[in-house]
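See the structures that follow.
What follows is calculated from the coordinates using simple rules that are stated; it is not laboratory data. Predicted model, so just to flag it, every value in this text is computed and none were measured. Cβ atoms are built from the backbone, for glycine too; each structure is taken alone.
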Structure P
């Protein structure tokens with residue numbers, strides 16, 4: 001009868017062999033995925049980018065766009081795995097998933113490590129203005145060039161710095177302590193525009209229910225940060241096929257219908273490209 005030490009050693013050997021065993025081959029062509037019938041995606045369960053309901057259904061802006069694109073490519077189902085952001089790219093490289101659709105924004109090291117699609121979900125600077133944007137503000141420079149215009153922004157934040165750099169005078173740039181204060185100030189006519197990232201302003205406006213205001217995004221000349229679906233570097237043919245259907249989705253208006261209810265700006269995603277974002281970050 002094996003001793004306890006021998007049994008322990010046997011278990012250790014079996015575990016080591018299991019870890020060393022090759023992972024299932026990555027489905028690296030569109031035909032493979034069609035035959036497989038589903039695509040394996042990594043998500044983060046971080047609404048509004050990704051979400052998993054109590055019944056296990058995967059939603060969120062990123063999986064919803066991916067589901068529409070892959071359906072157009074002839075792949076009906078998504079099989080999602082929740083992962084920490086730091087583990088997503090290693091999982092993709094190891095062949096455990098076919099794509100990442102999780103709000104993984106493009107950064108230099110990520111652009112080098114994965115094959116990104118064209119932009120999908122973007123966070124950009126935005127302006128909360130009266131409905132119809134009566135002063136026609138599209139940039140911080142527009143506010144600077146109107147001698148009577150005032151703008152609100154968080155003190156010490158990105159929006160304040162961008163506005164000052166664009167020439168908005170200090171005496172016309174009002175420091176706003178929190179979003180609710182910014183909303184109240186523009187409702188009361190004390191400022192002409194209030195600036196925050198588009199996700200923040202869309203959420204603020206939705207919760208206020210104020211139909212007398214609207215969000216303009218993206219602010220022209222301000223940085224735009226976007227994710228894209230990420231694929232294995234060796235799987236660029238699949239990425240390219242994904243891009244073709246994504247472009248059709250954007251052109252048809254279906255893309256906006258998917259992402260805008262989640263608070264994302266379709267216009268921001270369509271205002272830039274993967275090459276521009278990877279070069280600029």
Structure Q
């Protein structure tokens with residue numbers, strides 16, 4: 001009975017509220033386009049994602065070096081997420097909500113999802129490493145701060161705290177995606193980017209791409225007390241935690257919330 005009333009009262013003939021229907025439609029439209037990119041489009045978009053975040057890292061390191069205030073530096077890092085938003089580039093960790101909803105609605109395949117994740121991740125890291133090499137060459141005064149910041153992550157042992165920080169990182173970045181798709185307001189999308197940048201960078205939450213760039217910068221600077229194998233060990237559990245947080249604590253709940261709407265979409269695809 002409640003679903004019938006909701007369909008009658010809402011603007012759309014949908015089993016979910018109008019605002020959720022709007023967000024759902026935006027996610028499907030964007031997700032379908034993202035999942036059907038060519039390899040060239042996917043890799044270039046991911047490469048730009050790494051370079052955009054690297055510029056946010058430059059702002060973060062500059063403010064942190066000058067003020068020694070991580071929270072203030074976190075606000076400066078929001079430049080990176082604003083570049084992602086307005087430049088339409090993409091991070092690996094942004095692929096936990098929209099593409100998964102698209103696959104659940106049968107608008108794309110699991111293979112296309114895995115291709116998106118793998119290609120974007122590789123391109124993020126390559127683009128990020130390249131720009132961090134450029135930045136460390138251009139700004140030698142930031143070497144000391146970069147090494148300190150990179151060491152904080154690269155030498156962090158696997159523990160309940162570090163795993164929890166990586167899960168929170170995945171949850172937080174996916175929350176940004178959910179907020180930005182919940183509105184058509186550009187100021188609202190910008191506010192979401194700034195808020196999540198403040199949390200991730202300011203509180204030093206573990207994020208597989210953002211923190212990898214700090215580690216790369218430290219390695220390029222040449223005096224880091226760790227190597228690329230240490231980065232790989234850290235990256236493995238951090239990326240896994242990001243996936244758990246993004247998929248388990250945000251995306252899964254969105255799928256449950258939109259279950260009836262997803263069933264309609266799947267039936268429509270089957271009928272077609």
Out of P, Q, which structure matches 4.0 when distance in nm of label points 7 Å out along Cα→Cβ at positions 240 and 264 is calculated?
Q
Rg and Dmax of the Cα atoms in Å from the coordinates reads 23.2, 92; which among P, Q
P
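Could you tell me which structure in P, Q was used to calculate helix-only ellipticity at 222 nm (-39500 (n - 2.57) for each DSSP H run of 4 or more, over all residues; to 500) as -12000?
Details: P: -12000; Q: -25000.
Corresponding structure: P.
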When distance in nm of label points 7 Å out along Cα→Cβ at positions 144 and 168 is calculated for structures P, Q, the one with the largest value is Q
For distance in nm of label points 7 Å out along Cα→Cβ at positions 128 and 208 computed as 0.4, the structure of P, Q it came from
P
Going by FRET efficiency 1/(1 + (r/R0)^6) of positions 32 and 120 (r between Cβ atoms, R0 = 25 Å, to 0.05), which of structures P, Q comes out largest?
Q
Could you figure out which one of P, Q the value 5.1 for distance in nm of label points 7 Å out along Cα→Cβ at positions 184 and 248 was computed from?
P
Please compute FRET efficiency 1/(1 + (r/R0)^6) of positions 48 and 256 (r between Cβ atoms, R0 = 30 Å, to 0.05) for structures P, Q and give me the label with the greatest value.
P
Suppose log10 I(q)/I(0) by the Debye sum over Cα atoms at q = 0.17, 0.22 Å⁻¹, for residues 64-175 alone works out to -1.13, -1.50; of P, Q, which structure was it derived from?
Q
